[in-house]
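What follows draws every value from the coordinates through simple rules; no lab data is involved. Everything numeric here is computed off the predicted structure, so don't read it as measured data. Cβ atoms are built from the backbone, for glycine too; each structure is taken alone.
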Structure 1
Amino acid sequence: MLPLQQNFAHSPQLDIAATVRRELAPLRARLKPGAKIAVGVGSRGITHLSTIVRAVLDELRAAGAAPFVLPAMGSHGGATPDGQAGLLAEYGITESTMGVPIHAAMETEQVGTTDTGAPVVASIEATRADGILVINRVKPHTDFASETLGSGLLKMLVIGLGKRDGAAAFHLAAIQFGYEPTIRASAKTILRTLPILGGLGIVEDQHHATARLAFLSAEEMESGEAGLFAEAKVLMPRLPFDHADLLIIDRLGKNISGAGMDPNVTGRWVHGRSAELSPGTAAATVVRRIFVRDLTPETHGNSNGIGLADITTTRLINATDKPSTYINALTSLTPHGAKFPIHFDTDQECISRILDTLAGVERAKAKVIRITDTLTVDSVEVSESYLETISGMPNLKVSGSTAEMAFDDTGNLLPIRKSVA
C-alpha cells in the first residue's frame, strides 16, 4: 500500500455570517414582528452547521421574528424527540448555544395529497408556525440518479419536515412512482399548503468545506435547486479510480451519508438488491468487495447501510444499536440495508478472508483502495497494483514509499498514512 493524495481544488473561504446576511436580505421585508419561524435543521454532518444555523437565527431575530429550531430529519435519532434533539446537540445546536427553543415533537398531520393520491405529511410544529425556512446541503441523492435533483431543500421539505410518518409515506409512494417525481409532487403540495419562506442551500467541495451558501425563496425552490445541484455534482468526492477489487472503508455512519456510505462514491446503490418497481441505477464505479471497519461516534449505533458491505468486523456488529438501525431501515423500505454481512474479530482476518473470494485475481495483485469514509477521499491509501495507472493521472500524487499493510498487535489496521501535499 502507498499513500495517495487527490489534488482537488480548494474553494475560497466564505465569511459565513456575511454571506448569510446577504442571502437573507430579500427575506427581511417579508417577516412580521414576532412571527414564529421554524428553522428546519437535519442530521447530516455538514461542515460549520452550527455556525450557519446561528447566522440564520441571528438574521431572523434582527428582523424582529421569533425563530425556533425544528429537527427536520425524518426517522433519524430513533424517531424520538430526545433522539432528534440529541443529534442536533452533537453538532453544537442546543437551546443554550442557539438562544432559541428547539421544538422536537414527532407528531404530524396530513397536509394534502400528490396528483397520484399519495399522502403528504408534515410536522405539527411546522404547520403551526407563521413561516418555515429549511437549511440543508445539496448533493446527489443516495437512492436515485438525476440531472437536476438530489438530496437538498425539496427533499427536506418532504422527508425532513415529515418526521417518521412523512418519511414512511414518501418512501411508499417513491417505490411505486419513482423518487424524483414523488419528491417534486410532494414538495409542490407542501409549498402550496404550508407557509414556506424558502431554504438555505449549502454546497460542499471534495474537502468537505463550504463552497457556497445560497438562499432560495419558496417561489424559487423548485427551479433554483437545479443550479446548486449541478455545482454540487461537480464537487462530489470520488474514488481515485473507477474500479477496485476491494474497498476498505474505515467508518460508516448517518452523519456521513443517508446510506451510511455514499453510493455515489462506492457504486453500491441502495436499491441494487431490492424490490424497487422503477428501473435501477447503473454504477459508474465498480467495486467488487467492500469491507467496512467501524461506525462513526456521531451515528450513535445506527449502522443502516452496513448491508451494502460484503464483510465487516464483529466490533461494528456489537456497536450497532438495533432499534435505531431497524426503524431507519424499515421507514425507508430498505430492510436489506440493515442486514449484517459476514464478520470476523479482526481487520486482518476480514481482509484475508475477503481477498480469497476474488476469483481470477492474485492476492498480491489485487486492486485495493482504503478511505476514511465516503466524505473523506482526499488522502487515501491504494495498493501498488495501481502504480502504472497513477503515473498517467496528474491530479494524483504519491507521497511516501510502498509498505505492507500495517496492523497493531490486536490484528487491526493502523491509521491511514497521510500523504504530504
Structure 2
Amino acid sequence: MQTQAPIPRMIEVRQTYPPSMQLDIRALVAEQLAASGVLEQVKPGARIAVGVGSRGISNLRAIVKATLDGLAAAGARPFIVPAMGSHGGATPEGQTAVLAEYGVTAESLGVPVEASMAVRKIGEVFGGRDVVFSDAALDADAVVAVNRVKPHTDFQGALGSGIQKMLAIGFGKRAGASHVHRAAANEGYVEAISEYARVILETVPVLCGVAIVEDQHHQTAEIEVLPRKEIAEGERRLLALADALLPRLPLDEIDLLIVDKMGKDISGTGMDTNVIGRDIMGYSALLHDNGHSPFGNRSPLIHRILVCALSEATHGNGTGLGLADFATSRLVKALDLRATYANGLTSLGLMGPKIPIHFDTDREAIEQALGTLASMHPERLRVVRIANTLQLEKLLVSASCAEALKGRADLTLAGIAEEMRFDAEGNLLPF
C-alpha cells in the first residue's frame, strides 16, 4: 500500500439557491391540460396509456394522479405503463416494483398498471433499424408521457432527458432501449433519439407529454403539458430552463470527491455526469490536465471519486459505479449484478457497470484514495463530501477549498473545521 495522507478536517458549506416555488400540483396540471387543448381530443371511453418512468422525480405520484384525474374527468379510461426501458431488471415485476417505490400503484391510483415487456415494430430508421413500442400502449387509443426534462448524463446538445427520450427508449422497453442505444453508437445520441421520436410521433397516437422541470432543491419548478406537435420545440425551451436550474459543485477542480450515495433514483448514471464532470463512456484520471483528454474538457475536474453506498431505491442497480475510482466493499456486496449488467449491456455504456478498487470501510477507502494523489503538501488537498449529486445545498469541504470559496455571495461557510466522524466500524456517520 502507498503512503497514506492524513484525512483533512472538514468545514460545512451551504450553497444559497432561490427558494422553491409553492405550487398547487393538482391545480397546475388541471390548468395545463385545459390550456393545451388536449382534453378536447379525448373521446368518451378512450383508453389512454400514461407512461411513468424510473427516476426519483419530486411530487411524481401527485403529478401522475392529477394527470390521470384530468383524463378521467374528460371521459377517458387511463392506465399506467412503466416507460423505463430496461430498468427494474427488465422484467414486468421489477418495473412494477420500481413504480411502487414512488407510490405509483394500481391500488393507490385506482387504475390498472400494465407492465408487459412485449413490444411491436412500428417502423424503421437509419436504413433498417427497427423502431418498436410497448404493446400495451399501442393497444390504447392514445398515449401520454410523464417525465422530467433535464440535461442528459450521456450526451450534450439540444435534446436531453425528457418526453422524446421516454417515447424512444422508455416505451420501447428493453428491446427499444437496445435499438436506440445501438443507433446512437453510430449516429449520435441526439440524432438517434430525435429520429426514433419523430417516427413514433408520426405513427403512435401520442396525445401529449407532461413535462416537469425541477429546481436546485430537487423540487418542482415547472409543469407544462406539451401537445403532440409541440413536444420537440417545447422540450428545447424547457431544457434551457432545466440547465440553468441544475445544482452544481462550487469548485472547478477537486482532488477527492466523497459521495455518500449513488443510485438510479438519483441519476440515470448513478451520479450525474453534469455534476461530476465525467463522461459515462470514459474519463481521464490524470492528476494534471495536459489539454489532450480524449473526453473533452467537462467541468469540474475531479481527480478521484469515492462512492460509499448505494441508495435504497436503486434496488442494487449500480450503473455508473465505474465512473468512480474507489468504493466500499459494502457497496459492492449490495450490487444486483444482473440489473446492473442489464443496464450497461442495453445502453452499451460498458464503463458504467465496472467495479472500482474497494475497501472494507469508509475510513480506509478515504485514506487510500488520498494516498494516490501523490501530493507533496497533503494539507492543501481539495476534498469535498456530498450526500449525492442531486442534493448539493450542503457540502463539507477541506480547509484549502474553504479558502478558495471565501467571499462568494452564494455560499455560506458554517462553523469551524472538524474531524470527519466515523462510527465504530470505521464508516462515516450520516451526512
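One of 1, 2 was used to compute mean count of other Cβ atoms within 10 Å over residues 172-179, and the result was 19.5. Which label is that? So the calculation was done on 1. With distance in nm of label points 7 Å out along Cα→Cβ at positions 124 and 164 coming out at 2.4, pick the structure among 1, 2 it was computed from. Going through each structure in turn, the value belongs to 2.
Taking mean count of other Cβ atoms within 10 Å over residues 244-251 from the coordinates of each of 1, 2, which one would give 23.4? Show your work: numbers first, answer last.
Numbers: 1: 23.4; 2: 17.0.
It must be structure 1, since only it matches.
For structures 1, 2, calculate FRET efficiency 1/(1 + (r/R0)^6) of positions 28 and 108 (r between Cβ atoms, R0 = 30 Å, to 0.05) and state which one comes out highest. It would help to have the intermediate numbers written out before the result.
Details: 1: 0.50; 2: 0.90.
Once FRET efficiency 1/(1 + (r/R0)^6) of positions 28 and 108 (r between Cβ atoms, R0 = 30 Å, to 0.05) is worked out for each structure, 2 has the highest.
Tell me which structure, out of 1, 2, gives 0.5 once distance in nm of label points 7 Å out along Cα→Cβ at positions 300 and 324 is calculated. Display every interim value, and only then the final one.
Numbers: 1: 0.5; 2: 1.8.
Clearly, the read-out refers to 1.
Between structures 1, 2, the calculation of distance in nm of label points 7 Å out along Cα→Cβ at positions 100 and 364 yields its largest number for 1.
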